[in-house]
Structures are given as C-alpha cells and as structure tokens.
Structure I
Amino acid sequence: MPVIAESQRVDRCALIPRVSVDTSLMPPEEQFARWAKFSTNARLTPLVSGSFLAKGTLWNLGSAVVTTVRLDPLVTERDQALVNTTDAEFLQIITLLEGRLKLETPGAEQACAAPDVVVRDYRYPSRATTTRIHCTTVYLARAFLEEATGPIAFQGRLASSPELDIYRDTLRVISRHLPMASAASAGFYARTLRDMAAAALLNQAELTRNEEKGALFGAAKRYIAAQPPGTLSIAAMTASLGVSRSVLFRLFRHSGGVLAYDRMRRLRALYRDLCNPAERRSIGDLGTSHGFTDPASLARLSRATFGCSLSELRRRSRTAPMDRPASPIAGVRDAIEQLA
C-alpha cells in the first residue's frame, strides 16, 4: 500500500490516522519528486514539465487505505521487473470523479472516464496514463479482500451493475465521514468498503466467465461448421481450441454433448434439403452429403428425431399445398432452424 511518509498528521481525539499532501506549498522543482516518494510499488512519470500539482488526503484503516486526490497528468507503471522484485499484495480500486485514465494490461487496453471504477491488481503488470484527475482510491489487502471473495484475479474497468452503484454510494458516504471519524470505527469502515467492493468484483467475475464462455461457444460452433460433414473429431477439436473434453461437454451439455449437437445440426440441414422441391438427389446421396453414410443408422435417426422415415418426410413436403399462407409460428421456427 502507499507509504505513509512525511506530512503525516495524527489528529487529536483519536481520529483515524491520516496523511495530507499539497505540493503547491513546495518549490516547483521539488513537487513531483515529493509526490513520487509516496509510491514504492510503481514507477511514476509526469506528463507536464515544471511544476506538478498534487493535493490529497490518505486515511489508514488498517487492512484498507482510502485516498482522495487531485493530480496533474502522469503515468503510473508497474512493469514485470517491479512485479518480480516488490511484494504488493493489494488491489487498487480507483473511482474516477473527474478526468480520464487509460489502463494498459497484458493484451488489453481500456479508456476510462468519470464515473468509471478501475481495478489494478498489483500482482500483475499494468500501466495507467491519466489526464488531470480527481479520484478516490481504495487499497485493499489481498488476504482481507479474499476473505469475502475467495481467490480473485481481475484488472480493468468494472462493468456497470447495481453492486457497483452501491459501492460508489457507500464510498461517497464513508469519504464524507472519514475526516471526523474515530479510530475505533476504522475496522467497520474497512469491512464495509471491502464487502461492497467484493460484491462488485464477484459480479464482474461472473460477467467475465459468461463472456469467455460465450466467446468459446461461438468459436466451437464455427469449428464444427467448418468440418466436412461426418468427420468431426473431438481430439482434433480440443487441440484446435485449446480446451479439455470436459469443457467442451459443459458447453454443449444442453444438446447432449458435442457429437449430439453436430448430429442434430446435420439432420436439420438434411431435413431442409428433403423439403426443397428443387432438390432432386436421392435420399441416400443426400444422407451421404450430410455425413450419414450408413442408411440403416440414418433411418433409425430419422424415426427417432422426426417420427417418420425420410422418404415420408419428402413425400409430405411434395404433396403439401403450395399456396397456404405462412404462419408467424412457421416463420419463427424457420428462423430458429437457420440459426441451429
């Protein structure tokens, strides 16, 4: 967490310990260097020449630290070298009140602006570039946070959610009370902020899992569709997607598994061809074109799936009236079949 350094002021009447800093009271050539002394876990670089104005207050709640600051533009970087050489077992949760922040993490970049809430996990590299900003930042010790969340790893902007709104509101109220809060209340405030942040982070973790699952599911369906009919190999698919068989099964659990999903997809395509008046190929040739090379097995599948033989399906489609109006239900069904 931030080093409690010079300018420390312990208030009378056992108030929560706090540190106040205002670089405008210092010579311009000393301003940035004085501010940089408050960070030992990241490299700071100013984006303005000459004076560097920074004004803020830090409250030490024990397992949590709250800071409210106004800062000139700067870059705060925690590269791999710092990650390797400095222990920083905390998360930094930044609530932007004014200004913008660009967060760069391995393989990702996010542009954030007030009132976004941004998380930096100091176990991993990251780089934050800011305009002139006003923000309230909560530093939570990892062990303290994970009492409420379990193991968690996340860096980036938190998605909008009721949990995040509650965290912002709680932080705003607590920040107003901190200047006159007694030291005895520090633990209560720390736990309250921790619990509200935990709820927002757990919601984010669930959203991230759903996004990852959705992206993987889409990639899996595209892989299946790209294979020649009837040639799908689970071993080749897991190798191509970089996942295990159990992960694939969970993705397609509601379809009975990967092979069942692929089989039904090909049966539906065969059904559409059988019902196409312009399609003149034999049922055997159509079956082969969709990967069903065993006529007896295909006949059993047809009866189990459609309740009749493929020849009966074809006969019904050819003898059905051609001028009946399409019903809304049929339109919806056709659209769903096209998505399958």
Structure II
Amino acid sequence: MKLAPISVAEIAKLTQGRLEGEASALITGVAPIEQAAAGDLSFIAHARFLDLLAATPAAAVLIDLRSVPPSGSRCPALIRVANPYFAFVQVLQHFLPVPPVAIGIHATACIAASAQVGAGAAIGPHAVVEEGCEIETGVQIGAHCYVGRNTRVGAHTILFPGVRLAHDVQIGKNVVIQFGSVIGSDGFGYVRHEGRHHKIPHLGTVVLEDKVEIGANCCVDRGTFGETRLRRGAKLDNLVHIAHNVIIGENTVIAAQTGISGSTTIGSEVTIAGQVGFVGHIEIGDRVIFGAQAGVTKSVAAGMVVSGYPARDHRKAKREEAALRRLPGLLLRVRVIEKLLKIDRRGQDTDENQSE
C-alpha cells in the first residue's frame, strides 16, 4: 500500500520511537516484512522474525525496544518502539485516507415519522428505521439495514450493510457492527411440558456499550428477562454467538465460531480463541485466556490459562495430551511384557512338573 513520501525521521516522531539509521530515507509505502519492497515501512512484532532484517529491502522497520538485530549484516533503518504492531497501526491510521461518507437519507430508505435522526447521520438505500428509534449524530447505517422500534443507536456508530437490530436494543457510541450481524433476536429458550417444547417469551434487551465491535454474521440474543450486555471495548470476531442474558466484560476479545450459552458471565480483558464453547450459568474471571476449541464446562478463576476438553489448566492439558500421544507405544510395550511373562510362567510350570 502506497503513501505520500515521508521521511523515516517523521515516522519516528509520529510513533515516539528511537531511530537507528538514516533519518532522511523516504517511506513511500507499508507492507508486512515478508512482502516489503524498497521504500516500504514494515514491522517485526516477534523476535523469531528478526533474521528477516538481513534480507528485507524495506527502508525502515519498527522493532521492539529490546530486540537485537542479527550481527554482521546490513539492516534497514530501525525505529525502536514499545509495541511495533501498535506503532504500525498508528502510521496506517495517520496517513491512509478515510473513505468519504455520504451524509443524509437515501431516497429509498424507509424512516418512521416518530424516529429521530441526528445531524450528520447517513442512512443508505432500502434501510428501515422503525417507530420510536433514536439515531444520534454521525451514525452510518448501510444499505438494507433494519433498526427495530424504540432502538437507540449512539453517536458515530457504524452499521455495515445488512445489519439487523431488533426492537428496544441499546447501542452505544462508536460501535462497529459488520455485515449481516443480528442483534436482539430471541434466544433459544423452551420449557418442556406434556411432551412438547413451549417457547419462552424473550422480553429483555441487548446493550452494546461504547466502542464495542461486532464482526460479520454474529448473533447476539436478547435477554429472556433483563439484558444481554457487552461492556465497553469488547470485540467479537465473525461468526460468534452470544446467547440470552450473557454478560461480556470490558475489552474482552472473542475469536470466530465461539458460542456462549445463556446466563454466563465473562470477565474483563478475557481472551477467547476460536471455536471455544461455554455451557450456561457459569462465571469466568478477569484476564482468563482460553485456547482454541476449549470446552468450558465450569467456572474459571481470574488469571488462568486453560485449554482442552473439558477445559483445564493449560499446562496440565499439554501434559495429558503428550501422555496420550505416547499411549500406543506404551500399549505395545505392555503386550511384549505380557508375552514374556506368559513364556516365563509356562517355563516355571514345566520345571515344576518335571521335579514331581
């Protein structure tokens, strides 16, 4: 990706980094370290990639404060920062143009008479905004979105095309909801009586606090009674399902294909890898880390790292998995030992018969 030419010294100033190398070299683009070309700015976030410095034609590379480049080889200009990946993102945000947004209501949009639309809002083709809605300043509603009755959408929130917000949902400020996600549909709740399943009315709501981000094709169900809530700064990847009455803590991140069953509470700054499954009515403490495909069947205390099925301490899970991989060899050794014992036992029986 190309940039207007800028000196390495200016990049160092922007990122508050410490420059090592030619300050006047010009940056004309950005790229990953493996794909960087002459004039590009790149970054190295992990020490295992430092060997790539010797071969890259990049003009400058953002690296960690403590990183040690390979000795005896040519290196590009280095900009030392506390977090190279974050510094790279800062550069992208500063220099790349923001696509213009068309302000106003498209002629094909259907806006109820009682809906309130704030200044600077944009509502795209064939979008529907129902009675009693409040669309605050600077909101962007893409084509074919649906906003149910009495729903509030906070300032500068972005709804990508095809998003559905059900009735009585509360969306905070600076929220991003990607293509095709559904917020506020009924949860999966039934009571069995006389051999039949009877639907439980879902009378609650969904609350997405400020700066929450929802990926594409996610489903966040409304509370049965009360609310489903994602607290400030929570981030969902694509294809995540949040069931009724779930609470997600601040700055928690959830990767794709994770499912969280009803009435589970997830703490703050939790990291959940892909395809993790949670049973309902459990509590997860702050700063817990879940490995991919973990099956979470009970509550987890704050600060733990867990993986496997059922989810357990990650170190224990790794030891158990290593033992399972050795199991075929152990079984073979047991069979050999059993055969030797049988031979030895037959020999003992023969000696006893001869002595008699």
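When relative contact order in percent (Cα under 8 Å, 6 or more apart) is calculated for each of the structures I, II, which structure yields the highest value?
Details: I: 12; II: 6.
Looking at the calculated values, the largest one is I.
Out of I, II, choose the structure whose coordinates give Cα Rg over 2.2 N^0.38 Å, for residues 59-226 alone equal to 1.11 when calculated. Don't skip to the end; give the middle numbers.
Details: I: 1.11; II: 1.45.
Source structure: I.
For mean projected area of the Cα convex hull in nm², which of the structures I, II scores highest?
Numbers: I: 24.8; II: 32.0.
Evaluating mean projected area of the Cα convex hull in nm² on every structure, the highest lands on II.
Rank structures I, II by mean count of other Cβ atoms within 10 Å over residues 51-58 and report only the one at the top, that is, the highest.
Values: I: 19.5; II: 17.0.
The structure with the largest value is I.
Comparing distance in nm of label points 7 Å out along Cα→Cβ at positions 99 and 259 across structures I, II, which is largest? Please report the intermediate quantities before stating the final value.
Values: I: 6.0; II: 3.3.
Between I, II, the highest calculated value is found for I.
Given 2.3 as the derived value for distance in nm of label points 7 Å out along Cα→Cβ at positions 235 and 291, which of the supplied structures I, II does it correspond to? Intermediate results must be reported in sequence, preceding the final value.
On the way: I: 1.7; II: 2.3.
It must be structure II, since only it matches.
Computing helix-only ellipticity at 222 nm (-39500 (n - 2.57) for each DSSP H run of 4 or more, over all residues; to 500) gives -14000 for which of I, II? Show your work: numbers first, answer last.
Details: I: -14000; II: -6000.
Structure I accounts for this read-out.
Can you tell which of I, II yields 2.5 when distance in nm of label points 7 Å out along Cα→Cβ at positions 147 and 219 is derived from it? Please list the in-between numbers first.
Details: I: 3.8; II: 2.5.
Of the options listed, only II reproduces it.
Work out which structure the value 11.0 belongs to, where mean count of other Cβ atoms within 10 Å over residues 195-202 was derived from one of I, II. Walk me through the numbers on the way to the answer.
Values: I: 20.2; II: 11.0.
Working through the options, I get structure II.
Only the coordinates and a few stated rules stand behind these numbers; no lab work does. Values in this document were obtained by computation on a predicted structure and should not be read as measured data. Cβ atoms are built from the backbone, for glycine too; each structure is taken alone.
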